[in-house]
Structures are given as C-alpha cells and as structure tokens.
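Okay, got some structures for you below.
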Structure 1
Amino acid sequence: MEKLKIMAEDAERALKTLEKIVQMPYSVIVRDAAIQRFEYTFEILWKFLKEYLRINEGIICNSPKSCFRQAFTVKLLTEEETINALEMTDDRNLTSHTYHEELAEEIYKKIPDYYNNMSKLYQIIKILRRCKHRR
C-alpha cells in the first residue's frame, strides 16, 4: 500500500480519537487524555503533511513549523490557520517537555480549535489526493 495512503489512514484514525475525547465532559482524566491524543494526532498529521508536500509539491520540510509555513505557501492553509498551526506546534512542544497544571488547563482549552484546524487540513489534503488520482 502506498505510504501516503497509510499515513492518511493513520491521520484519520488519530483525528477520530481526538474528536471523541474533545466531546466528553471535562474531568482531569479527560483533560490529560485529550492532551495525549492531541500530541500523537499532531505528530501523525504533520508527518502526513510533510510526505504530501514532498510527493505532490516537491517541497522538503523537516520540522512541523517549516511544513506548516510551506502549506501556507501552496495555499493549503490560510494565514490565520498557519498562525494557529504554529501556535499549536509551540503548545505541542510544551506538553511534551514540561508539565504544569495551569499549562495543561490552558492547552486543553485550545484543543477543540486545534482539532478543527488539523481536521480541515486533513480533509483538504484528502480531496487534493483524490483529484490527483483521477487525472
């Protein structure tokens, strides 16, 4: 199976798990689970974007921020979505390197917006991939 197709399936599964936890009523356990799901969904999605850009646009990017900036360049993301994605990258880095209750609460509140942004990017890439396969 094509690598990008496998990555797309992984991204879709990760997004579904994040969507489920975002819809659950708040508790500390839900918050912590949402942050963990955000972390792995973010990792899967930016690597999917990286591979998409390499294969379909001939763009090599080696970090999440550079990939999101390149996604803006090729009009996969708006300026506002790019700013959100860069902030999301910073928050992802904070969640994996430090743990403070206040920080966890702050990031948890942003996860629904981050989910929406990641989901939209995934859907755009999915549609573009279908269009390229039909040619």
Structure 2
Amino acid sequence: MSGRLTIEKVLGAVDAYISGVARQDREALIRLFAGTAHITGIDEGTMVSVPRDRWIEAVCAPERAGAGSLDYRITSLDVAETVAVVVVRTFYGSFAYADVLTLLGEQDAVRVTGKTFHQYDATADQTPDLLI
C-alpha cells in the first residue's frame, strides 16, 4: 500500500483530529500524531512549543472535558503526493483557532507531523485578510 495521500485521506485525518480533541480520545490522538510531532503557537500571548505527548495530556485532562468542539471549517488544503498542509478553523474553550496541520502519508496511515496554531478570542472576527 502506498503512502500517497488523497483528499479523502486528508479529510479523514482532519476529522479524526477534531473528533479526538473534542472527545478527549487519547488513543486516537496518539495514533494520528507522529511521535516526533510538536505543537507550536502563541497561547494567550506566550509562545509555546510542546511535544505531542505533553499536548495530548493537556487536551485530555479531566478539567478540560467539553472544551473541544466538533465544529470546524477547512480554509486551505494542499496535497502533494505523500505530504499535505491543511488550515483548519475550530474552537476550544473560550478561544477560536486557526490550526495549520502538516501531514505525511505512511504505508498504512496518515500522520500529523506538526501543528502550528493562531489563537483568537472566540468572539473576534476570524475572516482572513486575503484569500488567494
């Protein structure tokens, strides 16, 4: 089986990501995110860069139950053979996010190799300044 990605495989991975966060499905997130993945962004004004397992522990913490949302919108998707980049708009807690996911097609799976995010106040206008 080839590691070549299709739009359908990428969309399935995005759905697994959103669902895994919203449902606090630790095992699904571990399967989806590569062991070497890092999550990087500005969190409440402070730059953060954490390894996959630390991020999963934070997202799946009992006190964060119900913080994730199943609602999302893909604003950009580019697939090139075995790699893809997707921009996903979603909500978590009192914030809205633009998540930039990099994905890699392996022989039997699609893995998120990295996530970089921008955090918005959930009430802020999230309309991009420029769409090309």
Structure 3
Amino acid sequence: MNRQQTAIVKHAQIIALHDEGLSSRVIAQRLAVSHTTVQKWIHRHEETGNLLDAERRPRPRITSRAQDEAIQQAVRDDPFTNAVSIREQLQLDVNTQTVRQRLREGGLRHSIPARKKRLSEEHQAARLAYARQYVDKG
C-alpha cells in the first residue's frame, strides 16, 4: 500500500471505532495517533463524509514562463547542447535537473551527435603547445 492508501485505512479505522462508541482518547491510544488527529477525522467525516486528505497546492515553480521558453529555444537552436551549458548560457540559478525537466515538459529530447564538433583553432593551438612542452620529457 502506498502512503495515501495507508492514511485512508487509518482514517476508516478511526471512524469505525468511533461508530462502535469508543472515546477519541481510547481510539488515539489503540491506533497510536494523537487525540487531535482522531477528533479532526471524526469532525471531517461528520461534515463531509470524506476520508481523503485535503488537496494541497503544488510546489511553486522556480522558473518563469519566459525562462522555460528560453530553455526550450536554446535546444531548438543547438540540439546537441546539454543542460549544464544551457543553464550557464542563460545564467539561470537552478539545478540542471530543473533544466532537463523543462525540456521534457516541452516535448524536447536530447540529441547525441554522430561526430564530435571540431576543435577550435585556439584549442588546437593550446593542445599543440602542451604537446611541444612535454615532447622531450617522456
């Protein structure tokens, strides 16, 4: 049973024991819950007849709609980019998992390039300088 199903069973037990005529303090001791919990569920059942927890508001989103669109546009512009570079490019103060989540919500999937991008001229020069520095030392 998941958490919600377990809670419903516990609430039903509270109501059943109350219907048998037991006091809320005795019910609380038997079910190892607080006295106020028992009273709350008895009152709620009398008012609504419902044993479900009340609906809760979802966690507020950390990104705005404009940021979500910018994340998705970044992948449309360069499908081979990754979540880390998108986050840095857009200067977002969010976890990379959030970036991946926004991409999934937009129906976008990552792409893996068949070939790696070529090295830039600066990178080639830096690698060559490094190799020349250690050519006679090994």
Value 2.7, calculated as distance in nm of label points 7 Å out along Cα→Cβ at positions 2 and 82, assigned to which of 1, 2, 3: 1
Given a computed value of 3.6 for distance in nm of label points 7 Å out along Cα→Cβ at positions 10 and 66, which structure among 1, 2, 3 does it belong to? 2
Can you say which of 1, 2, 3 returns -19000 when helix-only ellipticity at 222 nm (-39500 (n - 2.57) for each DSSP H run of 4 or more, over all residues; to 500) is computed? 3
Structure responsible for 1.3, with distance in nm of label points 7 Å out along Cα→Cβ at positions 74 and 90 calculated and labels 1, 2, 3 on offer: 2
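Here, each number is a calculation from the coordinates, and none is a lab measurement. What you are looking at is a predicted structure, and each value in this text was computed from that prediction instead of being measured. Cβ atoms are built from the backbone, for glycine too; each structure is taken alone.
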